[in-house]
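The structures come next, written out as structure tokens.
Please treat every number below as a calculation from the coordinates, not as lab data. These figures come from a predicted structure and were not determined experimentally. Cβ atoms are built from the backbone, for glycine too; each structure is taken alone.
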Structure 1
Amino acid sequence: MSSSTLAILHPGAMGAAVGACLRGLGHRVLWTSEGRSDATRRRADAAGLEDCGSLQTLVDSADIILSICPPHGALELAQEVAALGFKGIYVDANAISPDTAREVAQAVASAAGFVDGGIVGQPPRTAGSTRLYLCGNDAASVAALFEGSPLQAIAIDGPPGSASALKVCYAAWSKGATALLANIRALARHEGVEQALLVEWQLSSTPTVKRSAEVAAKADKAWRWVAEMEEIAASFAAAGLPPGFHEGAAEIYRRLDQFKDAPSAPDIDTVLDQLQSSTISTTPIER
């Protein structure tokens, strides 16, 4: 696969960084500007990606496509790529449930291969910061493409859905717990005991204070994490486990979504006040 032509759909912050890892190793990496924003173009240009214009041209030119998009668009994107006749290897590296990953696999069944993936960590810029877990018949070959880059790609055993399941379990804690702690602080504020709670946390669980404030820094990505929490909730439900906790986490991030266009992240006080507000719409977001 060393001479394969790769493509990234679509170069958001994570996708552009993954593409930059591949470009740094000398791989040809395509993207399509069709229907994409100026911000996406700037990220793609900075990463050294090659704009092939249309999605059809990308599908016709790429041997391997990596799908790195908001989770609610993963299945539709796979269906669109399949409808255009893609015959290469399709790598889905989105934050989706195992069942959704298996639906994506079915959608691209006419392709040469499907690899299920899950990314843990921030956009990869330094070695050791980010891991891409992969499973499927071509997982080891895809992982080898990243050898020597800041992104550590790890092939694991298991059928399609296994890498997504690992990502779901990781994010269920990392992002779910942050939402839970923010909700707890909002309740404590409502009852007038927030300062006393913070003092107790400082005495008995010092990291919890900082962790509970992290939700404010996530405001610009909250819209994406609504869908991710819903995918996690669906994963628990499919396993016969209670999904309600992460349905609640989705609602917390849905309320936080109002800050998505703010010039800077809100402070924790603003976030906590907003979590208590009864005026925020709970209609599922669409992007």
Structure 2
Amino acid sequence: MRDPVRTVDRKVWRESGLSEGMRSIPEETAIALTYNGGTYAVMMATPQDLSDFAVGFSLNEGIVQSPDDIDSLDIVDLEDGIELRMWLAQSRADRLNERRRQIAGPTGCGLCGIDSITEAVRPAAIVAPGRSFSPQQVTAAMQSIPPLQPINVETRAVHAAAFWTPAHGIVALREDVGRHNALDKLAGALARDEISAAEGMVLLTSRVSVEMVQKTAAMGVPLMVAVSAPTALAVRMADAAGITLAAIARADGFEVFTHAGRITPGIHGQGVVDVA
């Protein structure tokens, strides 16, 4: 499999003059997701954790309901990219053919190629109430991400999506040049390991767009936290889906935009709460 990081020559201009040296940068590869011989999507992504990407993308797109719906998965390294070659049961493949589209998207594009406004802003799944969290847990969870990003530590150029629970801290983290890809990879990792998404929170090192909310809702996660601001549509979608959306997370705090009842001072993530 391809190395997710490359080292390249570069020249550096500073006030002191010109210097030369090397820099580590993330790889970006065309990844084709195919089902029963037909291409469904081509995404530009980091060539790492591709089994997770295949499963998570398939789940978040509604192509499958469970990893078991994928009869086989082969990762095929081609001259110009990588094909994630999946085979589905015939009944599910027939349903997929009814809605098949071909996408050639830029880095991490979650909506490129969608051919209707209705499909682009489709309602997100409704998330169950889930547990509550303290502000201290949210802050500690976000602060635990940077040391667990080996590609970003080396390149300072990729996004991460992580899943944190009160009992275990960060149980999975995936990196990619595209924020949507990182979240799909995380979804696949949780599904393959049969981790209950209702017990924790999704952590994002990116802004929150509407498709990030749709993917989080498809995973069944009650709380998402991001370092950057959400879009207005993302806030409306999170509110409708019953997701607690926290963003602009810094060392000294964060802002909550929807369903603030899940974040309660003085608790330690115990029990189910009213999230209105």
Structure 3
Amino acid sequence: MKTFTSAAELQQIIIKEKSNDKSVGYVATMGFLHEGHATLLENARKENDIVVLSIFVNPLQFGPNEDFETYPRDLERDENVAANAGVDYLFYPTVNEMYGEEPSVKVVVQSRTECLCGRQRPGHFDGVATVLTKFFNIILPDRAYFGKKDAQQVAVIDGLIQDFNFPIKLVAVDTVREEDGLAKSSRNVYLLDDERIEAKELYQSLLKAIEAINTGERNPNTITALVREHVEAHTNGKIDYIEVYQYPELKPIETLSGNIIIAMAVKFKHARLIDNITLTVE
């Protein structure tokens, strides 16, 4: 594994690899890698000749009251995870390398952001789309791998790839979970002991929703009420949202049909957890 901090140097290497008909798989992260990231890398390793990992805590996607400065970082640990997963090239740029003193162009996302996390994080997905546009142009991937846990992000990236005509296949990988169902996340380290026990109930509430749909329930309001009731009964977390939409368009629906998402965000003392399920309803 070779580490790069220069975008130009990495791009030259990638162009050379692609000139030799090598396929490139790409995984974008903000570091503090966990099993979910490793799964993305393993999928990329199976399907491509070259695997590129970026680690970059992107300031453009953090709001003024969010955890940019305290976001967990551990490069040495990340390098070990990356090497074990078979990464060929690790890209670890500085903020100055990515943006200079002040970027002259930023991407503005027009849809799929007015709900879920996007509603309360204005500008967040503009930051995601801006940095990924740069990464896609530097790394030139054939396939880009993202986890379904961040389902709204996947929907936004789907739109970015389509609208900007990137010749990239978006690969959405199933959420990696702990044995008790909690979705793996870098922010899980912030949970207090009793909160960690409660946190498994988020996924349990989604399983109850699936059970109700499988037995014929088609009213989205009934589904969200069922999920809310379970979370409130089994945790002390504060519900941020529980919502149902068409997916990946993230448009409201009156009756459950086609591809849908049931998504939630719940705030604990020092951690805000998100989870979701996507499914096709006949």
Distance in nm of label points 7 Å out along Cα→Cβ at positions 131 and 211 gets 1.9 when computed on, of labels 1, 2, 3, structure 1
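From which structure (1, 2, 3) was log10 I(q)/I(0) by the Debye sum over Cα atoms at q = 0.23 Å⁻¹, for residues 3-42 alone calculated, if the value obtained is -0.79?
Details: 1: -0.71; 2: -0.79; 3: -0.88.
Answer by label: 2.
From which structure (1, 2, 3) was semi-axes √(5λ) of the Cα gyration tensor in Å calculated, if the value obtained is 33, 21, 18?
Working: 1: 35, 19, 18; 2: 29, 27, 16; 3: 33, 21, 18.
This value belongs to structure 3.
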Output -16000 (helix-only ellipticity at 222 nm (-39500 (n - 2.57) for each DSSP H run of 4 or more, over all residues; to 500), calculated) maps, among 1, 2, 3, to structure 1
For mean count of other Cβ atoms within 10 Å over residues 219-226, structure among 1, 2, 3 ranking highest is 2
